[in-house]
Structure P
Amino acid sequence: MFKKIFREIKKYNTIVIVRHIGVDPDALASQIALRDSIKLTFPEKKVLAIGTGTSKFTFIGKLDKVEEVSNALLIILDTPDKKRIDGVSLDHFDQVIKIDHHPFIETLGKIEYIDENASSTCEIIMDFILQTKLLCDVEIAKKLFVGLVSDSNRFLFDSCTSKTFTLVSKYLDLFPFSINEIYQKLYLRPLSEVRFEGYIAQNMIVTENGVGYIKITDDIINKYKVDSAAAGNMINNFNFISEILVWVTITEDVKNENIRISIRSRGPEINKVAEKFHGGGHRFASGVKTTTFEEAEIIVHELDMVTQKYIQSLQEKENMHGC
């Protein structure tokens, strides 16, 4: 499949690369790294990485301005469904390719490479580059490492396999770079965010079934002088609380007139709940955007029911083994 995708890249003189709305490091890094790799391999091609960026991740690289294109190839990264694509309409392209590690939701292109077992889309792009004639350099390698390490939460998730570590090892051998330097850029944060994280820990509500959640209004965001995306960005920091199986941040975003819901799990599968409310993601890491706190509470209730069933299934298994 990688060779087939490479042939399509080779065929088109104009290529546009996009990813999902609500940018995160894996989506942005895979997008920019693939763009830079194609441009390094084929300097004569026009390759654009477009979408809405964020100042928090400017160290990863710059996006391109939207341009009118024709006879172009579209590559969609890290996005399972049409409604979450940032920046383009599929109708304007001659060919569409999707490369993703989310569970399948719908077909977007004639060529699709989906690996749900990959830790990140950056891991897939790492493999893609090594298995084809695409070129890489230290800067591209750094970007790919940023996306992989972010989406795997520094290799803590089960999505990290021997293949993940093998690819990282190969890239470090071929393109040596400082991991500490990358961690400084990725994880350094202002004191206001640390205090904000403390507020979340102090005020999180935990249900009897182990769903921890917090509603963060615009007043709280202004009080702590943080960006509205801050809560979603730090949700992985609550991964190891023994009393919590599912944890949720519900953040008011006045600028974009919506409420962002970030969901993580340490057991119950949560992506089906997210999809039901027009969101999506992985089994244990998903998100939803809604317009009211009332709907957010309904989502929390559904997550609580899923968690309750998960606990009951564990108890039934224990009872069976005990017989």
Structure Q
Amino acid sequence: MRNSLEKLCSQFIAARDVIKDTFKWDSSYLPPVCANLFCAAGSFPDMDRLRACRDMINRKTGIFSSFRGHIRVPLACMLSLEDCPDEKFDQTQNVYQMLRGAFSGSDYLALAAFLLSEYDCTEERIARGKEIYRRMKEEHPFLTSSEDSIFALMMAWSDQSDDELISDMEGCYRILKERFRDSDCVQTVTHILAMEKAEAKAKCERVFTLYEMVERDIGKYGKHHELSTLAALAMLPADSDALVKDMREVDAFLEQQKGYGFFGIDRKTRLMHAAMIVSDEYAPRGAVDTAALSGTIAMLIAQQMAMCAVIASTAAAAAASSSHS
């Protein structure tokens, strides 16, 4: 493993452990995803700063606020990376209130508010996002829900027309459904692919190629919430052979770490974490213009949504188990 990737892996594990120690009572699925936020930013978590940001969120929001849902810990992590967390959070809350005029409140909308606080979030942009969301729901009324709002809003910055975006997503959906059965997860992947300007068939082929190479050279990759992370990785400007080689090496490294062994996180989730780490190696750094609304932000959203999906399904399983006991 080359030095830069080995350094990322070591940083990932160290950051995960700091976050795990800081937020002991939160879901065990959170620390790896949050650790990758710091790896992507080339930074390292500070426990006191993390706690201060968490306490600030609690102080400035009500008990039922969307900022206190699954997004609270990742948000505290992202705020801790800011020079002025208080000011950033106030800005985020202002954007959230603007978004609430068009969308229902949710963890995903709270994440969108944080991401969009970097940009010129005008009423016109929000209206366009709302229209894109309406058209998504028109195409897939039973699949489209609050998690899709974040992608609709991100697409409001696209230089493609609404017709082009919808056509692209539908084209990708038809192609992807030939290979993957989970309709909800496939729809999420189409949103990620829509943020990349290229022909639908070519984008789907990049996803298929990477998926097949991972399965052939490393092991079974998940076909559900894990897919969005792999799709975002496939859209980065890198050769598939190089991506798979790096994923294999990162997976082998993670397998030896505490929490990833026989009794730890399952293999499919470990491979998703490997994809996350590899993405940090190839994602452009320091992009602050609207072009950054593609690859790097797509990866961030993919990771957060995968995390929310896992936490929600785990909670549902626990509730079902307790009701039968």
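Here, each number is a calculation from the coordinates, and none is a lab measurement. Computed from a predicted structure; not experimentally measured. Cβ atoms are built from the backbone, for glycine too; each structure is taken alone.
Data for the structure
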| read-out | value |
| --- | --- |
| Per mean count of other Cβ atoms within 10 Å over residues 20-27, the highest-valued of structures P, Q | P |
| Structure (P, Q) behind the derived value 0.35 of FRET efficiency 1/(1 + (r/R0)^6) of positions 108 and 236 (r between Cβ atoms, R0 = 25 Å, to 0.05) | P |
| Structure responsible for -22500, with helix-only ellipticity at 222 nm (-39500 (n - 2.57) for each DSSP H run of 4 or more, over all residues; to 500) calculated and labels P, Q on offer | Q |
| Comparison of P, Q - label where Cα Rg over 2.2 N^0.38 Å, for residues 28-171 alone is highest | Q |
| Highest-scoring label, criterion being Kirkwood radius over Cα pairs in Å, among P, Q | P |
| Which of P, Q yields 17 [relative contact order in percent (Cα under 8 Å, 6 or more apart), calculated] | Q |
| Origin of the derived value 28 (percent of Cα pairs over 22 Å apart, for residues 164-259 alone; candidates P, Q) | Q |
